Structure 1
């Protein structure tokens with residue numbers, strides 16, 4: 001049996017696995033992706049992407065290309081049994097630099113991601129290759145793989161990322177349980193082309209007679225999802241004539257013109273793996289946690305996993321960080337992934353009421369909420385979605401007890417800034433791909449010791465000074481200082497942010513989470529503490 005080696009193996013070539021491979025390419029790490037399928041499935045699966053996931057795509061340089069196949073700022077509406085909209089989610093803000101609700105088709109995104117992966121000669125996607133078994137020791141992991149030609153081979157690697165879905169063989173090989181519940185009601189998912197319905201939004205129809213979902217997709221496609229009622233025969237309900245009749249009840253004769261692309265019944269699960277890390281192996285996406293679709297966060301949670309994990313694995317391999325930091329992945333991601341599953345469960349419970357009396361009470365409650373301005377705003381801007389917050393992990397909270405509103409451990413905002421050449425850019429383009437230290441109207445590089453400067457140079461950390469717009473001596477003469485990148489706060493977004501936290505320096509991790517907030521006087525001590533966490 002032939003033997004090969006690489007630095008990282010990603011098992012699973014779906015969106016999460018390919019994004020992980022992009023990160024490895026970005027950081028100069030050798031990587032092999034093992035994908036059992038020969039190609040991309042030709043129909044949509046995941047269809048919703050949020051602003052945080054788009055920001056991750058920005059980080060790997062594919063956001064603009066992916067957006068060419070997306071519909072941005074798509075509203076989400078709840079309808080009652082009478083067809084009246086009783087609640088709406090319609091975000092208009094973009095704190096992280098991108099629209100908050102975007103509709104896409106997974107097969108198109110996967111094509112974009114795989115095409116862009118060819119930039120990295122040290123990253124290889126192997127289609128038709130099946131991982132059969134893995135064993136790990138103190139120095140690495142050995143995988144038994146069946147190649148596309150049917151011949152087995154061994155693949156030796158330092159770390160493995162399991163991105164192989166809800167039935168993950170990686171997770172099963174590690175003996176990790178997937179805890180949670182399976183929901184009793186199945187749903188039939190229908191993807192249809194040649195759609196002419198004038199309904200440019202996602203509609204959740206909370207009709208107690210049969211709850212259903214209608215999702216506006218790109219390129220004249222639409223998704224319909226119908227709850228199977230108790231006692232209904234799954235095979236019969238998946239027949240095309242039955243499906244057309246269900247759709248016809250809502251759009252009339254237009255149902256006859258639809259091209260039915262696929263029909264499939266799904267069982268919904270709410271499950272979380274007992275642990276996300278086992279030795280040198282980490283689980284991401286559905287391999288680590290499975291969510292019902294109602295909050296649209298299944299794929300997005302997986303993308304967040306990869307963004308949290310990938311820079312840590314790269315840093316370990318390149319000798320910048322100790323192997324122990326891998327444990328922080330589980331510590332930082334488990335809580336938020338679990339919270340989003342709870343949100344999806346709650347949204348599904350609201351949608352799936354089949355008792356007319358209970359459904360009437362629900363509709364009345366939402367009508368009451370809509371009459372209160374701050375509650376309406378809470379709903380419109382999707383503020384009920386739990387924020388990812390790192391309370392324990394690779395962050396430094398200066399106060400022993402966390403207070404409400406503490407921004408350490410949350411995602412840093414991404415406004416536009418203007419660089420020294422007068423170009424308007426999204427902030428992440430200035431931050432780079434490693435740690436960044438931003439000072440508002442101060443030079444953070446001038447506030448640290450030579451030892452700190454030497455340590456963070458090994459991380460390729462950037463020191464950035466944010467100035468007020470037009471605060472220099474003239475055009476092409478911005479304020480600047482030694483050892484720092486200077487930018488101007490063209491929209492005053494950063495001025496507003498720093499005025500709320502009061503301190504004037506923020507340390508941002510490679511995944512854009514805030515590692516610390518401090519002052520010039522305390523900065524060197526904070527950087528020393530962060531370095532200890534990484535060492």
Structure 2
């Protein structure tokens with residue numbers, strides 16, 4: 001409904017109840033408009049539709065890829081979307097990512113934990129709910145300022161301005177955007193995955209990212225020791241997520257199936273196989289196994305048949321089995337095809353470096369079977385982007401016969417090379433990486449998992465050095481507050497950002513002239529009005 005339609009509806013509701021004479025229909029209408037989303041399921045339905053439309057737009061034009069940044073607090077996610085609206089005018093094709101790594105490192109009651117699914121799984125849906133609480137508050141704040149401007153225009157008798165503001169309210173773009181939420185390896189069996197998925201969806205998640213590692217052996221995708229599960233086990237968890245979406249009425253919910261097989265050399269179990277060539281047999285075909293000499297059978301050996309031969313997979317003291325070296329790419333391709341054929345919507349291939357052609361070579365093979373396969377890709381801070389791309393340029397120059405005698409490949413991270421042609425070309429490739437990979441490698445969504453973890457550390461280090469050093473208070477004023485003012489950062493008026501003005505509006509709605517409001521002439525936030 002439009003602004004005026006909502007007021008008319010509230011007027012009818014209030015007039016139908018004789019004792020509600022103290023309720024101003026326009027005030028009630030404003031509160032309704034400021035709280036568009038009643039539940040997390042409302043949000044999941046709304047954002048799933050957005051994400052599906054974006055996926056279709058990408059299929060038609062790969063330049064229409066999407067992006068997100070990882071968040072570990074509702075305030076961080078809120079400020080990202082406020083900044084995006086300020087700088088770009090729209091949140092279109094820009095999401096948020098909820099990183100399990102950051103939940104483990106920053107949100108666990110145990111304190112900082114590694115990314116090994118040791119944190120409380122309830123903290124994940126809690127963070128989803130927190131993110132959307134802050135995004136909804138950003139809506140309420142911005143709309144509240146628009147309503148105040150509307151009142152000022154009316155008081156000034158400026159009907160043209162008042163109509164413009166009402167039109168802006170009617171066409172308001174919310175800060176609420178899709179969240180791709182990390183469910184790790186499901187935190188247990190398929191039933192545990194289903195129960196957690198429900199909580200995450202009820203909190204507002206329209207997209208769940210699940211990985212093919214063993215839940216109780218889960219490792220960060222960029223660390224060693226990763227252990228994968230047979231495909232049937234993973235498919236069961238994909239189905240569990242889909243059942244959770246369907247049960248809650250999110251028929252178009254998105255499942256992102258992640259494979260860690262490129263860097264995972266271990267499995268915890270031998271897959272069940274009924275006949276040669278089935279999915280279990282294909283999984284087992286990658287095992288590092290030796291033909292058995294009956295004279296040398298040892299205690300505790302396990303055997304499988306392969307091509308009519310009795311084979312013994314290599315079994316480690318950890319009771320894990322290892323895959324043959326060099327099979328990672330083939331396992332990734334099989335993982336991805338299998339996931340897409342069994343209910344997943346998007347893929348995530350965890351790699352050890354950001355290299356367009358490496359990703360594209362795998363996607364090309366996947367698309368031979370599933371032509372519209374699309375990826376979510378982790379533009380990870382675990383990669384040394386500067387070093388990787390300088391080495392890529394160096395290697396390309398060598399292959400092209402270009403003179404590289406001025407460069408030492410082992411030292412390319414050095415500041416000594418920052419002003420060189422090689423560094424400039426590498427930076428250009430970093431700048432275009434997302435667009436290039438979207439076009440060449442089928443990447444629909446680019447995300448950075450841990451950006452605010454690093455930005456918080458960097459900004460805190462800079463402030464500590466200045467404030468506790470010779471600059472003292474000037475270190476804060478010059479490098480924080482003055483920049484906030486000059487760059488139009490909303491948080492310079494932190495009382496407003498925290499909801500003080502929204503509260504004042506409500507006090508006036510509830511108590512009229514008797515309202516005791518915080519935003520009067522003695523509020524020091526007024527010092528920032530001129531800024």
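Bear in mind these aren't lab numbers, they're just calculated from the coordinates by the rules spelled out. Keep in mind that what you see is a predicted model, and the values were worked out from it rather than measured. Cβ atoms are built from the backbone, for glycine too; each structure is taken alone.
Which of 1, 2 yields 0.55 for FRET efficiency 1/(1 + (r/R0)^6) of positions 218 and 234 (r between Cβ atoms, R0 = 30 Å, to 0.05), as computed? Don't skip to the end; give the middle numbers.
Values: 1: 0.55; 2: 1.00.
Checking each candidate, the match is 1.
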Next item on the list: Determine which structure produced the value 0.90 for FRET efficiency 1/(1 + (r/R0)^6) of positions 18 and 130 (r between Cβ atoms, R0 = 25 Å, to 0.05), calculated from the coordinates; the candidates are 1, 2.
Entry: 1
Next item on the list: Please state which of the structures 1, 2 yields -9500 when helix-only ellipticity at 222 nm (-39500 (n - 2.57) for each DSSP H run of 4 or more, over all residues; to 500) is computed from it.
Entry: 1
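Looking at distance in nm of label points 7 Å out along Cα→Cβ at positions 2 and 410, point out which structure of 1, 2 has the largest value. Before the final figure, lay out the partial values.
Numbers: 1: 5.3; 2: 7.3.
Comparing 1, 2, the top value of distance in nm of label points 7 Å out along Cα→Cβ at positions 2 and 410 belongs to 2.
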Margin query: To test your reading of the models, identify which of 1, 2 gives 1.9 for distance in nm of label points 7 Å out along Cα→Cβ at positions 58 and 226 when calculated.
Written below: 2
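Could you tell me which structure in 1, 2 was used to calculate distance in nm of label points 7 Å out along Cα→Cβ at positions 418 and 506 as 2.1?
Values: 1: 2.1; 2: 4.8.
Label of the source structure: 1.
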Note to self: By the measure distance in nm of label points 7 Å out along Cα→Cβ at positions 186 and 442, tell me the structure among 1, 2 with the highest figure.
What the structure shows: 1
Margin query: With percent of Cα pairs over 32 Å apart coming out at 48, pick the structure among 1, 2 it was computed from.
Written below: 1
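Rank structures 1, 2 by distance in nm of label points 7 Å out along Cα→Cβ at positions 42 and 202 and report only the one at the top, that is, the highest. Could you put the intermediate results ahead of the total?
Values: 1: 2.7; 2: 1.8.
Answer by largest value of distance in nm of label points 7 Å out along Cα→Cβ at positions 42 and 202: 1.
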